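Have a look at these structures, which come just after this line.
Every number here is computed from the coordinates shown, using simple stated rules; none is lab data. Just so it is clear, the structure is predicted and the values come from calculations on it, not from any experiment. Cβ atoms are built from the backbone, for glycine too; each structure is taken alone.
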Structure P
Amino acid sequence: MLHAHNDSVRPHLLEGGFGLEKESLRIDGGGFLAHTPADFADDVHIVRDFSENQVEVNTPVLPTPAEAVQSLEHYNGLVQRAIANLPERELLWPFSNPPYILGEKDIPIAQYFGDDASKTEYREYLSDRYGRYKMAFSGIHINYSFGEDLLRADFALTDGDDFEAYRDQFYVRLAENCVTWGWILTAVMAASPVMDSSYVEKGKIGGDLFQGLATVRCSELGYWNFFAPILDYSSAAAYADSIQAYIDNGMIRYPSELYYPIRLKNFGPYSLEGLKEGISHIELRMVDLNPLVRSGIDERDVLFSQLFLVWAASTEGPHLSDKDQVQAVQNFKNAAHYDLKTVKIVMPDGSAHSVVKAAKKVIGAMEEFYADFGESVADCLAFQRRKFEEPETRYAWKIREIFGQGFVARGLQLARQRQREYLGE
């Protein structure tokens, strides 16, 4: 783990690169999913996710949370202007949970051709295996790479002579620690407590549904496989091979089908062979769209994700048994609940605490770790602590209060407001 208190390492701790990926559904003025083809002039930063009507914005890699969010705002604006100028004006749905769904045909698979035709084939497979409704959830992925100067300074304190091997092992060990404590990120960024009844009953549109969850997409009802993954965190090759084993035994067909909140990424297009050749960064996949801020994510949550990753990379966490990893999946799902005092986190030492108590323990450790990092870091940690001490400050609580009655109708008002803000109307 990082020699975080060494004088050659500590000044570099918060140096790194951020890349944000944001999914959003295009809708018409009545709250129904758009059926027009996507056209964003081949901008490499604006693509499609599962569905033809699901826009994905990918920012460049940037050095600070503020710059990453500003970049996201820029590309959000490009999308908003493009869809506002269509013959039939469209809107971006600002929530992770979808609006009205009439049926699976409302969620058309993104169409690719030629050399990219395999992308459509993959989506058709997902449609058959998991159903298109689940694919209608949208979210944000935070990609983070630790700074080269930071890792070089830390590497100089080791006995190793292979920096690339050091970096790969660093990220693998970090991923294991994120499995242990990463549920706190689900809890602090949960923002999808209500949904339309058409998601659970075909054709029944306009009903408001609350299922005791703060984030449906991160809960047991959301993006998970049909099994609890057990991965090997002993090395980059072992990690990749443990994913390959699920492909070999038919549990999944593609590496990207492993739905897990934490994912290690390689240089270049994602592949298991690429992971063996070099890990470039870690991806956090449990972030809901936050409709309370225009960009879809609060800058303080991006900063907290960085603070968490650096702390986790500097903390000697446990090596997880198979049993621990199964429990870790349940911890993530429990952290998706609305009332965090009623569900438990079970730690590898066997102790069980409410999510609230466990989260305050983690934040307390982070506050001690960052005691000398100044006001902005202290304010960010205090902001997150309040979510557990005062439940009414959580995004899910606020969203349920504002949008819990008339979810889609009120969501449409917000979608129009957001577009006006981007267009300066």
Structure Q
Amino acid sequence: MKRRHVSPWISALGVVVVLGLCGLALWISRPEPPREQAPEPEPTPVAVRELLPAERLRLLWIYGDTEPRRRALPAAERSGRVVWRHEALETGGRVEAGEEILRLERKPAELELQDAEAGLAMARARAEQARADRDGLARSLENARARAALAERELERQRGLAASGDTAPSVVDQTEAAWLAAADRVEQLENQLASAEAALAVAEAGVAQARARLDRAQDQLERTVLHAPFRGEVRAVRAEVGDLLLPGSVVCEVVDRRSLRLRGRIPNEDSLGLDASRAVRVRFPALLDARGEALEAPGRILGLDPAAASLRHRELLIEVDNPDLRLPAGAFAEIGVDLGREEALWIRPHEYVVRGGSPRAFVAEAEGDIVRARERRLRLGRPLVDEAGRTWFPVRDGLAAHDLLVVDNLEVLEDGGLLSLVERLPAAAEAPPAGPPLAAEPPGDGSGEG
């Protein structure tokens, strides 16, 4: 058999193809070169403070306006024209209890009084005449009864004589007629005496009526003078000399500022167990003393409204002494009520964030040479405002004593993130005072109690 001749060029081409395929296979199956790893994120610089249980005064701040202990609106009690008024009857004037402050014209009342006095005199005269008539009839009746008794005895004697034949029957008849006449006279006088008694009763009632009329006239005369109801100061004067006043016309307002009262609304939950023994401090931010600081005064609880004004509040009545009258009525006041002391782990509002509708805090945990942030979901109690006006929340769940609480850069932290501790604050680190607002409920669902 004759062998077929193959061109060397074809052989060479085949070798090149085979070698190319082998190289391609090797290139495709080559291992990937090592990649550069991303650098670890930089730790977040934070400040921390160790959580320790602490006892804090629960000071509740509420607000109210001062009002005088007493106020009255003296008013005219009868019609009349003003003829005189006290020089203190001006805004800011001071009057004493019972002091005359205004007079109305007296002539009409004096005429009424004179007429009543004359009527009383006439009624008394009629009563005296009726009494004299009654007394005269009573004496006449007594005499008539004596004569009737005598006539009756004489009749009995004559009847005895007639029975023994010692006197005539005509004498007995005459004696009996005399006795009947005496008895009839007694009956007439008894009827007259009864009429006289009734007339006397009517006359005495007339005297009482006339006396009542006189009393009314005297009262009306006294009502021409208006008196201060108590010691106090005058404001809102509404009467001048020459004005014609009607009954009920208000003349002015008299207020007693020796003590002031304030009404504030206290949350229902804070009213439980509240009594007059609780300490109260009252601050007037708009009234400054010589040092430029708000005036403060101790207060005392007068009472707590037994009925809730709404689903959340009750009215608390506070009293503040004001003997020097330096505090005005109508002044705005901040009222701090001591609700007692409470021990807990406490955090400030800026030491947690709200995520997913609930408050979250971060604590620093060491893992060897590194420190990581660990997120904790919190359950907070009702807020507390301390004496400096700072708000604190008691931690009911989520944190433990001696945890290192992260207090800044919370917005950029994530659970497990690296931390760099740049400052370790004291356990009770506090921000500068921020005034005394009434703290709100912790934000988010399930973040606070009750």
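Values for this structure:
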item	result
Which of P, Q leads on distance in nm of label points 7 Å out along Cα→Cβ at positions 154 and 362, largest value	Q
Computed 0.50 for FRET efficiency 1/(1 + (r/R0)^6) of positions 66 and 82 (r between Cβ atoms, R0 = 25 Å, to 0.05) - originating structure among P, Q	P
Label whose coordinates, when FRET efficiency 1/(1 + (r/R0)^6) of positions 122 and 290 (r between Cβ atoms, R0 = 35 Å, to 0.05) is calculated, return 0.75 (choices P, Q)	P
FRET efficiency 1/(1 + (r/R0)^6) of positions 378 and 410 (r between Cβ atoms, R0 = 30 Å, to 0.05) - structure with the largest value, from P, Q	Q
Comparison of P, Q - label where distance in nm of label points 7 Å out along Cα→Cβ at positions 178 and 386 is highest	Q
Structure responsible for -11000, with helix-only ellipticity at 222 nm (-39500 (n - 2.57) for each DSSP H run of 4 or more, over all residues; to 500) calculated and labels P, Q on offer	Q
Origin of the derived value 26 (relative contact order in percent (Cα under 8 Å, 6 or more apart); candidates P, Q)	Q
Given 223, 68, 48 for Cα extents along the principal axes in Å, calculated: source structure among P, Q	Q
